[in-house]
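Nothing in this text is a laboratory measurement; each read-out follows from the coordinates by a stated rule. Since we're looking at a predicted model, the values are computed, not measured. Cβ atoms are built from the backbone, for glycine too; each structure is taken alone.
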Structure I
Amino acid sequence: MYAVEPLIARKCGPLMGQAHVPGDKSISHRALIFGAMAVGKTTIEGLLEADDVMATAGALRAMGVQITKQGTTFVVDGVGVGGLMQPAHKIDLGNSGTGTRLLMGLIASHDIEVSITGDASLSKRPMGRVLDPLREMGARVVDDKDKLPLILAGSANPLPITYRLPVPSAQVKSAILLAGLNTPGVTTVIEPELTRDHTERMLQSFGANIVISSGHDSARRITLNGRPELQPQFIEVPGDPSSAAFLIVAALIIPESEVIIHNVMMSPTRSGLIDTLLEMGAEIEFIGQHQAGGELVSDLKVRASELRGVDVPASRAPSMIDEYPILAVAAAFAKGTTWMRGLSELRVKESDRLEAMSEILCGAGVDAEAYADELRVTGVPSGVLGGNCACTRLDHRLAMSGLVLGLASDTPVSVDDAAPIRTSFIEFTDLMISLGADISPLSATL
């Protein structure tokens, strides 16, 4: 656990310069996991070295996978599909919801029993949506719980299933496919609405027999033949668009700013925020687009812009679910009202982000209101008052959103604890300061 780290952000001059954001978190988790399931050595460049990803690495090591760092490169010596070993101790996944759900899928079809724990925030998050299909495949939760801490017993004789996702979730889809790797026969996931497809792309690159098709109802079907021999890969992790989001919005709302952000992944399943900001009038230029690691990557030139409120449809939520807190900050400085719809998933993230962002914005003098699965923000383009302390609820995205809010508000905004930022974006504060942001420890102002 880290000590509580309150920070304060003050209105600053233009943000100027160039920046590299850390490697994508979703790709980093999966690179480690699929490397572990391959036969041979997988090398990974640009792996995100934040707490969440390192927790996944630690869990894999506990189950017999050798992972070493050589300079800037991580090397995963895979044990092959079905090769995980019984860990000698509990696996602590800290704050990592993604790592927890993916690893549950991996464990479910191995004949091992794993005690999984996490921090206070992760222990409040429901796991039933992942555990239900894994139970159908033969896994068992020893203490019959749907929240951490719990003991997950994988099946010695896992069963393939066909599972239709009741709600869009890349993590549930991925957990089932990971369980299907060590399950004989064909495992099928049907998703009525496209979600992040990093798992399918990476399975294909590692040589799995996976087929993606559309049914008569236009639902997407992913079928996986179990027990393949995965081939080791070289993986170059692109920059995380969810981390870049904070720099993008800060540059848009701080007058006269111009920032270039390098090597940002532009997957269509992750582009919802960019699409929305462009609709709001954002000036974002795409430079040098190219493919890296099977993903579209681009540099982004972002200039301060006059934004306008828009209606963000529920259908866009899967492609930007992690970016709504910082979109709400952008909406606070836009002319008119922004409606964000289909946000029930935000109530079961690291915190209830829907309610939390409404409270943070209202505290800064913005007219905002959270509904069951919607957020309304009426912007104050003439100037957000600020002057509040943002309660971050152990949530890294709330902490970063609160600090960006303060950089453009008339009076400073503090955050009660910025320590959770380390789970995903260790360099955030230093990088923002290098571009011209005014962020400092709260104690320094007393």
Structure II
Amino acid sequence: MAAPSPNKQPTHARYGAVSFGVALSFITYIDRVAISQAAPAIVKELRLTTLQMGYVFSAFGLTYALLEIPSGWLCDRIGPRKVLTRIVLWWSFFTAATGWAWNLPSLLVTRLLFGAGEAGCFPGLAKMFSSWLPPSERPMAEGFKATAARWGAAFTPYLIVSLYRYFSWRQTFALFGAIGVVWAAAFYWWYRDNPAEHAGVNQAELALIPLKSATHATFAGTPWRRFLGSRSAWALCVQWFCHYYGFYFYITWLPTYLLQARGLNLQQGALLAGMPMLSAGFGSLFCGWLAPRMPAWTGSVARTRRLLAYVAYGGASAMLLLFTSIHDPFWAMGAMSLSTFAAELSGPISWVTVMDLGGRYVGTLSAAMNMMGHFGGSVAPTLIGYILVSTGYNWTMAFYCSAAIYSAGAVCWMLIDPVTSLDTEK
């Protein structure tokens, strides 16, 4: 590579890659969360029970988790451009197809295929960010990406209630599917797996980017033994299970909880249902801003990440327990929102940690982490359904369970070395 001219400023094409990632993160969560806000209408029209709706909520997370590692490895092997385009087109089709369901089996199959389609999305974005961004810019990019996801989840209840004035729940899913198709076309036209092949990147910007991360990895070269034998890798995956177990309540059962347990109407429920995810977005953004600055105070990146994780999971657990003792719906949701703010402090640090540990194989390792996370997301809705049925709809027991699992996430970070790469050739 030629040395950059000393008087030539770097271009900013890498921020275009971040913009695509942030936009996709937002779209992803609109499509995921739509099912929760539509759940009361779906239950009524398809005549589903509470447990059956729990199975529907869990279906996405199950296939998403099972196909994460193959899809993440494929991102390492052939690059995010082809893989993410395929992923978005697939899931957009099955987002629309959710509105075609006519009974429980058809809805379950559609949600299983929707989950299979989305698998690999966030490992693909991790690969994209590690290929296009210098390490110093990754925490902030991850903060923006996570914020977009959470605000997509926060925005969806209001959006769906507004769209219900003009469309049925079935037509709304078709509209959401069309948005993904537009993103996929624009991304495939603009993005290149290797920044050096992009016309908008000059030599000064290339000098900032770790191009080795942009190279495609081979299956034989993947350090499977090191990944499987690493305490840090396993603990990182388990803490992500804990993260997503708690998170999935907000994008599945929360609207139903507000209607049934708090006695709110659809409009009031939509207003309050968005609060936890809005707060979660601010938590992600705050962590993305704070994490690069904290090592100057704590003395190391590793200590910074562990400290943020302890605050994240400990704070999330404590505020969720406080939430259960507050009777006023508005103030209760304020406490729940503080819980999600705290929990999301673990988001950006988890993704930058998996980038550091995975090296060139970040797609594969981040897929393993996200697989475990979405196993948690798959378990949570069904387990919550069983807790409700077995306790006579005692929602408090479900929140106690989530608080305990959040606490386990904090324990996991005692076992993680968050900075030592498992890719020995990096």
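Summary table below
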{"item": "If helix-only ellipticity at 222 nm (-39500 (n - 2.57) for each DSSP H run of 4 or more, over all residues; to 500) is computed and equals -8500, the structure in I, II", "result": "I"}
{"item": "Given 21.9, 60 for Rg and Dmax of the Cα atoms in Å, for residues 154-337 alone, calculated: source structure among I, II", "result": "II"}
{"item": "Comparison of I, II - label where distance in nm of label points 7 Å out along Cα→Cβ at positions 90 and 370 is highest", "result": "I"}
{"item": "Value 31, 20, 12, calculated as semi-axes √(5λ) of the Cα gyration tensor in Å, for residues 178-241 alone, assigned to which of I, II", "result": "II"}
{"item": "Parent structure of the calculated result 5.5, given that distance in nm of label points 7 Å out along Cα→Cβ at positions 82 and 394 is the read-out and I, II the choices", "result": "II"}
{"item": "Among I, II, which structure scores highest (criterion: relative contact order in percent (Cα under 8 Å, 6 or more apart))", "result": "II"}
